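Listed next: structures, encoded as structure tokens.
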Structure 1
């Protein structure tokens with residue numbers, strides 16, 4: 001099981017952090033290219049802390065866990081999680097994010113989880 005914790009800072013186009021359709025397309029691309037299965041529709045909403053545009057929050061439930069992100073427009077910052085019980089190409093996920101968040105600094109932390117949990121150890125490849 002892989003849990004990617006991604007922190008995106010200083011994208012060259014901060015307005016992308018407030019682009020609902022762009023983020024929906026990003027999540028669709030990740031789901032398709034990583035070979036994971038979406039359970040229900042992707043949900044992305046504008047968020048605020050009581051004033052103007054704060055950013056977006058998004059979630060995609062997949063059969064093996066989730067993709068989620070929170071963007072913060074004033075700080076030009078995004079936190080993105082990809083967690084799956086099925087193995088996926090973490091380097092490909094990072095490349096897709098680098099391509100989307102142009103010019104950004106991207107820090108990726110990969111956490112291996114469930115070392116003693118064998119339910120999905122032989123999960124069939126798609």
Structure 2
């Protein structure tokens with residue numbers, strides 16, 4: 001069963017769209033079978049001006065994180081759990097190790113603090 005803190009990778013597709021790492025922030029039990037996903041994006045010091053530095057991640061925060069990254073709250077999206085489960089069955093998503101409670105708490109706090117987060121998304125916590 002999908003739950004808050006689960007993490008997955010959307011692999012690079014044939015069109016060359018790069019892979020992305022996502023974390024499920026909310027419980028499907030609270031939001032009618034839907035969850036809020038946040039995207040983990042590479043932080044590039046020379047090009048990240050104006051990007052959201054509310055929740056920066058470093059090596060060691062999660063086994064998948066290989067370099068400084070950030071949570072792109074402006075790219076968060078609401079998705080039905082059924083769609084995630086179907087994509088996992090098809091192999092369109094690759095399940096990764098879940099986030100620690102500490103990391104999930106940081107990501108959630110960032111959702112509340114980020115100027116880039118949608119009020120609609122904050123209300124899902």
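Structure above, values below:
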quantity: Which of 1, 2 yields 1.01 [Cα Rg over 2.2 N^0.38 Å, calculated]; calculated: 2
quantity: Highest-scoring label, criterion being relative contact order in percent (Cα under 8 Å, 6 or more apart), among 1, 2; calculated: 1
quantity: Value 2.9, calculated as distance in nm of label points 7 Å out along Cα→Cβ at positions 77 and 109, assigned to which of 1, 2; calculated: 2
quantity: Which of 1, 2 leads on Rg/Rh (Cα atoms, Kirkwood Rh), for residues 5-44 alone, largest value; calculated: 2
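Just so you know, all these numbers are worked out from the coordinates, no wet-lab data involved. Please read all numbers here as calculations on a predicted model, not as lab measurements. Cβ atoms are built from the backbone, for glycine too; each structure is taken alone.
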